[in-house]
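These notes open a run of structures that come right after.
None of the figures in this text is laboratory data; all of them are computed from the coordinates on show. Note that this is a predicted model, so its numbers are computed, not measured. Cβ atoms are built from the backbone, for glycine too; each structure is taken alone.
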Structure P
Amino acid sequence: MSVKKTLIYITLSIFFLSCGNTTTPTRPAKQMPDIVLHKGLSMEEKIAPGNSLDAIALAGRIGADFIEMDTYVTKDGHIILMHSIAINETCRNASDYSIIEGGNVYCDEHNLQELREKYVLTAENPTMRRPIPTLEEALSICREERIYPYIEIKEAYFKKEDVKKLYNTAVRMLGHGNFSISSFDTWVLEYIRSFDKQIPLYRDLVQDSEFLLKNKFNYYPRYTEIDKENIEKMHKSGLLTSTWTVPKEEFDNIFALGFDGIISDDIAPNFKREYAIYNDNTDGNFNSYITDGNISDDIAYLKKDQTLTLKEYVPDSLYLGALYFTVEAKGKFAIDANGFHVERDNKYDDYKRYKFQYLFHNEKPFFKITALNDSVQIKSVWLAINKF
């Protein structure tokens, strides 16, 4: 575990514990939002099953500080990690790894032992075809890896005693201030707020700012349904804002809005230099790039279809890597990288910064800017490649 990561965790703990004398959560000052890995590091099930112990462990491997996890309750009252009440989409028969047939298998209609004996998580990697994990198992890895979890209590299936059990388990294993809770069920959050005035609580999808402010619930919209005024209102009242589930191609737009947290399947954790195998800032020097455009006065000028391409600095594919880049430019252009394509158009006289960071798996790093009109000017490119 890196010293830097440990210090981040300690800082989070001190911050939340220091809020004990106030009834209003205090917005932490930060330059970068918390990057929260959706269901752990699964990359939409490509690298590990979502909501699995492997996905949480992999999040720790890449230095992630935050993850999101989904919880349900079994028939005998055990809290498990699962995205849907029916396990059919995320599990297979344990005996022969066959598809579950004969109707849906619901978490709340089976005991934990039965679920764990009969079914395993769906995974391309056979070593990850493990039994459904419990909340305690998941939080144990979070504690070991110093990961702060956003715990979602799925709607309609929890009773008060289940909610209190989940809360007590998280406090016992992680301590106050080292986790947050979200839910679509308002009563769940109201109940938790009745005995914990400080814990960060997120009510999914609600746009009524007065309701959120009254109950001290943080703003938690889907990334396609953001109200910019609500972000400002929450921050003025000391509350937090997070949004889900943001695709890597939208990071620059969402980042610019000032959210405190961004939940995503493929956006990379914030840059940590200790993982970098390549780190370059042009600062007027584009020697690391190949271009058929013109470089003059420390600016790269591109006409339509001309390109600026990163030279090959990493000759082999990386099992697990991340690409970080900030492009300062104007004009209309496209950015292409590993499984990544965006088009941006800055019609203004001033340069604008476009910031992205995302994860990739079993690919060789690649980066190219293509002009889509005759007036593209690139002032600078900062680019880093991390290997995990």
Structure Q
Amino acid sequence: MAGTLCRLACDTASVLGTDEPWVKFLSGLGTIVLTFLAGAELDPQVFKLKWKEAATVGLASFLFPFLGCAAAAHYLLGWEVMPSWLAGVAMSTTSVAVVYAVMLEFGFNVTDYGKTILAACFITDLGTVVALGLIFAPFTVKTAIFLVAGIAAIVFVPWATQGLFKRYGGRPTEFEAKFLLLCLLGMGALATWAGSEAVLPAYLIGMVLAGTVGKDHALVRRLRTLTFGLLTPFYFIRAGSFVSIPALIAAPAAFVFFLIVKVATKIVGVYPVTKLFGSPNNEAMYTTLLMSTGLTFGTISSLFGLSHGIIDKSQYSALVAAVIGSAVIPTVIANALYLPRHLLPQTEREDMAGRQQAPVTKLPHLVRRAE
């Protein structure tokens, strides 16, 4: 939102410096580290127990909006075939950034429920990346090299991390953070070279390191401070700066249309699946609305389409505005109306109960006067 408003005030993205190499680097690094942290929150034991639920929810969360939004863009808005497919890819995503932030805020990240949702987010975004690659970046030798290197990293990194952290960790030089950044940036560079997205190997590395890095709460807290305090604002300001407010004002229907179709197809796909796995109505709708959020991969896919000439500026603005809207509106509704309080950690439930009782305890003089 800040980037979009600044773009409106300045009437040009160049004034904000969003195309400067250092801004691009910091914004890209922010999404990589944030995605890694989300992957590191996954519990391998929980994933083994809940993999069917996570995979089914994640697949439904991707497939229904992907096909539904692509068909709606082509047949109802009259978009060409390739822009319609890109719209389907951009609208199919679930925002790991938003879901992870909500998990942290309410403490769900330490519960089986929260870890299952994060795993489902990975399945959804994996489908998005695969679809983006298959449709717009055909399989090449570079892709094969990237896949082989990715498999090697998944096997090698956990083994190397355990030994190196034990020998060199716990020092003021922050060896752990440097080593993790080396792995993330190295695999990210290889993914970019192969025509994929750097955030995909980041999530995979986070998952395989969940048993080591994920349990080092001090290291995770330091990485969160770096990510939320410095890096991710650059990405979201840069993505928002490419949204053209005049284009949205001239054609607001496309933005509203994509937002409605995305949320509707997510509900049609995800809600029945969550009910199938025994979730109560409140919990099922909360999960569905969180899976309806979009931000990181949605803006990445839209920016990919704009930079490669697949969509034009007005189409990009409509897609990104819908993506930003889906990050805010479903989250607000979910937390306000469908928050599954019975799944909150005990300390969080006590804190919320204390906040609800606080107004009564703060006004004892009014009680005495009434008596």
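Looking across P, Q, the calculation of Rg/Rh (Cα atoms, Kirkwood Rh), for residues 60-211 alone that yields 0.98 traces back to P.
Looking across P, Q, the calculation of distance in nm of label points 7 Å out along Cα→Cβ at positions 196 and 260 that yields 1.5 traces back to P. Given -6500 as the derived value for helix-only ellipticity at 222 nm (-39500 (n - 2.57) for each DSSP H run of 4 or more, over all residues; to 500), which of the supplied structures P, Q does it correspond to? Structure P accounts for this read-out.
I have 151 for volume of the Cα convex hull per residue in Å³, calculated from one of the structures P, Q. Which structure is it? Here the read-out was taken from P.
Here Rg/Rh (Cα atoms, Kirkwood Rh), for residues 172-331 alone was calculated and came to 1.03; which of the structures P, Q was it taken from? This figure was derived from Q. To test your reading of the models, identify which of P, Q gives 30 for relative contact order in percent (Cα under 8 Å, 6 or more apart) when calculated. Source structure: Q. Highest-scoring entry among P, Q, by FRET efficiency 1/(1 + (r/R0)^6) of positions 116 and 132 (r between Cβ atoms, R0 = 25 Å, to 0.05), is P.
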